[in-house]
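Nothing in this text is a laboratory measurement; each read-out follows from the coordinates by a stated rule. In this text, all values refer to a predicted model and were calculated from it rather than measured experimentally. Cβ atoms are built from the backbone, for glycine too; each structure is taken alone.
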Structure I
Amino acid sequence: MKNIKLWTLISAGLAVVAVGGGFMAQGEEGTMVQIHALIGVVTLAATVIAAYIGAKST
């Protein structure tokens with residue numbers, strides 16, 4: 001897969017959103033915390049997939 005740089009960029013963007021939103025949602029309860037937790041899990045999955053594909057393609 002030649003889009004490894006794109007996957008890495010998307011993962012980095014999601015990480016920035018998750019971390020920034022997590023800091024903004026500190027002290028809050030409810031859906032905002034759940035949304036950023038979900039984004040964090042998706043970011044982790046995307047990063048693992050991108051790393052696997054990158055390692056496999058070399």
Structure II
Amino acid sequence: MTLDKAMKDLKYDTRLTQWCLTTGQMTKEEWKKHLESLPDLQARVITFNLSEVRNSREEEH
């Protein structure tokens with residue numbers, strides 16, 4: 001795989017987003033369009049309280 005292809009594949013990787021925006025590899029409009037194209041996964045979210053998890057682990061020991 002060439003470096004150019006690797007960079008194109010990683011263009012929307014959140015770890016590289018700021019770098020891509022700063023260096024002109026991606027415009028803010030491209031980033032916004034990408035974010036808007038992502039599916040809404042809100043219905044699949046599981047919420048939990050870390051305090052409750054921590055307390056239940058302490059009770060086990």
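Okay, here's what the table says:
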quantity: Source structure (of I, II) for helix-only ellipticity at 222 nm (-39500 (n - 2.57) for each DSSP H run of 4 or more, over all residues; to 500), computed value -29000; calculated: I
quantity: Cα Rg over 2.2 N^0.38 Å derived as 1.82 - corresponding label from I, II; calculated: II
quantity: Per distance in nm of label points 7 Å out along Cα→Cβ at positions 3 and 43, the highest-valued of structures I, II; calculated: II
